[in-house]
Structure P
Amino acid sequence: MNLPPTPQLRWSNLRIDDLDRLLEVEDQCYSHPWTRGNFIDSMAMGYAMQLLWVDQELIGYFVAMQGVDELHLLNITVNPRHQRQGWAKVLLEQLRSWATTVQAQAIWLEVRISNLRAQQIYLQFGFESVGLRKRYYPLSHVEREDAMVMRYLLPTTP
């Protein structure tokens with residue numbers, strides 16, 4: 001009996017060669033997606049930019065900025081073809097692992113107030129809602145949407 005090949009899961013840092021594939025996913029997921037320039041600027045700033053692949057398919061990615069004793073999650077995205085399969089939690093686990101490595105005490109993020117699905121994922125992961133940023137996200141050229149500020153506290157070593 002021939003079994004199908006086992007998919008190969010791998011992580012990589014964002015490279016310029018990956019940008020076209022990443023931007024396709026980004027454009028499918030957001031009404032106001034990050035631009036090529038946003039990603040290139042983030043690369044130039046040295047932000048953590050991890051991509052998750054299964055075989056040759058981009059499953060998802062995150063962009064995070066390291067600050068003093070904390071990380072700020074700027075972008076986390078799962079390819080629409082793979083949403084609702086647990087991949088967001090895999091990405092968050094990778095982020096938490098990196099946060100532990102750099103001895104961060106907390107991970108911060110903003111999420112659209114209307115994005116209840118993402119809020120639920122973050123809450124299940126252990127984030128807590130700690131505030132609100134008024135008119136943070138664009139809705140149109142004139143309208144804006146509030147963002148919920150969330151924080152994940154990492155365990156500290158005595």
Structure Q
Amino acid sequence: MFSVSLQQADFDPGALEDALRGGSTDIGATACFTGYVRRDPNRPQLTGLSIEHYPGMTEKTIEASLVDASARWPVECARVVHRFGPLDVGDRIVWVGVSSSHRAAAFAACEFIMDTLKTTATLWKRELGLPGEPWVEAKAQDRVRAARWRKENL
């Protein structure tokens with residue numbers, strides 16, 4: 001089962017992880033990642049982010065990474081919850097969860113999905129509180145992390 005949710009409302013990581021297992025006794029591991037809006041000590045005026053997406057397209061690009069992960073590893077269930085709209089420093093932005101029969105597959109698939117999400121999902125972020133509220137540019141390190149999955153023969 002794969003699921004992608006784009007929403008303005010906050011989410012409960014614990015409840016999401018519980019749902020990921022769905023009571024199955026075939027699942028031996030879950031790997032989950034929660035991302036937050038972080039404070040930047042070098043830019044104390046940063047108050048948060050505003051995230052925009054392209055409805056329909058964004059879900060499809062994220063779903064494609066879930067399908068790709070399941071082709072690489074024995075994934076039982078994978079889910080992504082991503083927020084949009086204005087978010088304050090300290091708010092949750094994204095949750096990625098994967099369940100599998102073994103931990104190595106769950107860890108790898110979760111990391112793959114997050115790396116892919118950072119580089120392929122049609123999401124745009126603005127930094128709030130800064131002059132001109134600039135758009136966040138893709139980081140080179142995110143592209144490098146995502147590229148390693150294309151190089152590996154998994």
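Laboratory data are not the source of any read-out in this text; all were calculated from the coordinates shown. If you're wondering where the values come from, they're calculated on a predicted model, not measured in any experiment. Cβ atoms are built from the backbone, for glycine too; each structure is taken alone.
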Seminar exercise, completed: Value 22, 15, 6, calculated as semi-axes √(5λ) of the Cα gyration tensor in Å, for residues 81-120 alone from one of P, Q, is from structure P
Exercise. Just checking, which of P, Q has the largest value of volume of the Cα convex hull per residue in Å³?
Worked result: P
Exercise. Out of P, Q, which one gives 3.6 for distance in nm of label points 7 Å out along Cα→Cβ at positions 9 and 113 as computed from the coordinates?
Worked result: P
Exercise. Which one of P, Q has FRET efficiency 1/(1 + (r/R0)^6) of positions 25 and 145 (r between Cβ atoms, R0 = 25 Å, to 0.05), as calculated from the coordinates, equal to 0.15?
Worked result: Q
Exercise. With distance in nm of label points 7 Å out along Cα→Cβ at positions 41 and 57 derived from the coordinates and found to be 3.3, which of P, Q does the value describe?
Worked result: P
Exercise. When you work out FRET efficiency 1/(1 + (r/R0)^6) of positions 73 and 89 (r between Cβ atoms, R0 = 25 Å, to 0.05) for each of the structures P, Q, which one comes out largest?
Worked result: P
Exercise. Where is mean count of other Cβ atoms within 10 Å over residues 97-104 largest, in which of P, Q?
Worked result: Q
Exercise. Among the shown structures P, Q, from which was the value -8500 of helix-only ellipticity at 222 nm (-39500 (n - 2.57) for each DSSP H run of 4 or more, over all residues; to 500) calculated?
Worked result: P
Exercise. Any idea which of P, Q comes out highest on relative contact order in percent (Cα under 8 Å, 6 or more apart)?
Worked result: Q
